[in-house]
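For reference, the structures are reproduced in the following blocks.
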Structure 1
Amino acid sequence: MEQVNKSKNEIRKEILSKLNNLDRKKRKLETDLLISKTLNSEEIIDSVTIGITLSKYPEVDTHNLISMLWNLGKELYAPVMRLGHRMDFVRLDEHTQFKTNKFGICEPVWQESKINNQPDVIIVPGVGFSLDNNQRIGFGGGYYDRFLHSFYGKKISLALHEQIIYNDKWLIEKTDIPLDKIIY
């Protein structure tokens, strides 16, 4: 069994502090590079439907990526938080209405007729990412891990260099779902 040297909470706090103190110019340059790498990834090129969050600082900014994916003709779906720590992915289009959820995150208004919980790819948000095992530390609510448990498409994440975890080990729980790819 691998030695655990930090809790998820400790690592989460350290990375969020780094992200909050990151120079805006550096963040913008790194984000632009991430967008380029993402658009050129096999997972995105081969997909028709993509699940993606409407990011909130200090996450990797997904707003420009969303516009570019739309311009490529991709169908985009954003998560809506539901009771019981569940999520549904609702299609975004020119008629989509938005609201702010209890976490202060912008999300589409839930519409059953627009749900697709099995897009080709989901771009999974997170705080920290381990390249050793493609695990992530999320924001602590467990919404994505619960959702990903029954998701069968590709799971990718975008990570600024400050979000990459090199040496810290934490307890991987049976509910933690590894990613297929981390783009950094």
Structure 2
Amino acid sequence: MTTTHSVPTTLFSGYERVIKFLAGASMGVIVTIMVVQVIARYIFNSSLIWAEELCRYILLWQTFLFIGYAYHRGEMVVLDLFSTRVSPWVYMTIRLVTAIPVTIFLYMIIQSGIGHALRFGAQMIPAIDFIWMSLTGDELRVPVFWIYVAVPLGCALLLVHFLGRLAYDTWCVATGRPVSVPVNAESIS
């Protein structure tokens, strides 16, 4: 038996595979760097001066890159006081009204985050330069822009997930289908 998948389902499936790969690979890099740092410090009595900074940058990218997917999977805390106490139409009306300030907030973070990242485009990342220079003898000169741009990019991904979920739930209520709760969602009632 074969099943046909729609283009959005196929695209999301690919996006999901990429996100899961990036999550695992970035965590593997952090763990590897920290293990090497511990070995260098306690066995060879020497420290990698760039390890903490590089892990901090990777962790920052992890946080913002994966927050949209975490929202999609229902892995964020939800304060849900109304879903079981009111009709689906009233519940969706409340969600649509509360979506306005959330959307505006995320848009403002995206806009100001891009401006902030662009403002620091000439400043270089010291840890990456140090690593590259110790390996090759040349400067790599990676701008701090690539650290700061994680915030607007992550918020943009979160906004896409947020509005997509809102549109899907609205469609479910409008067509009489039950609004499905993500698998991992936990609500505080």
Structure 3
Amino acid sequence: MARTWANVIGNQVVWLCAVAGAGRGWQWPALLAAALYVASQLMLSPQPRVDLRLLVLALACAWLVDGLAAASGSVRYAAAPLGAAPPPWIMALWAAFAMTLTSSMRFLQRHLLLPVLFGLLLAPLAYLSAARGFDAVQFRAPAWHGVVLLGLGWSVALPLLCVVARRGCNAPPLDGLKGARS
């Protein structure tokens, strides 16, 4: 239970460092926080190879989802030195999020529809929070284009990540009904 709470809180600290830093034009808070968080999670992980695979896949998803959003012009990231490529602070966020998929966000592995809904609905809320609270993201008018684009990207990426996490963990169903079925 302590590992789960450390996982949740650590991921939120990385998010806060990333968006607050990006809003000021800084990369280093995200990179430092993510490096410390990812390293700590890998050291504590019961399956570090799975987490490393998820990390690499999450970074590829970041290039696709956030790169496409930036290239489309509908989303503009603060502190983005690479133009249409996702900025390092976004990459740090995806890396940190990957560390949650075998721990605090493991529940997303239960059903295929759950990560689709989370990606479609909740991921864009994080971007909207970063935009409104920290000026780390800007949406070009009409803003809903960028929000929908990010939601669609996450609704594909998150189920993919969850399938890899589930296969890597070789976990039995998590629905708690194993003994109740006839």
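Laboratory data are not the source of any read-out in this text; all were calculated from the coordinates shown. It should be emphasised that the depicted structure is a prediction, and the values quoted were computed from it without experimental measurement. Cβ atoms are built from the backbone, for glycine too; each structure is taken alone.
Structure values in brief
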quantity: Given -24000 for helix-only ellipticity at 222 nm (-39500 (n - 2.57) for each DSSP H run of 4 or more, over all residues; to 500), calculated: source structure among 1, 2, 3; calculated: 2
quantity: Which entry (1, 2, 3) yields the derived value 2.2 for distance in nm of label points 7 Å out along Cα→Cβ at positions 88 and 136; calculated: 1
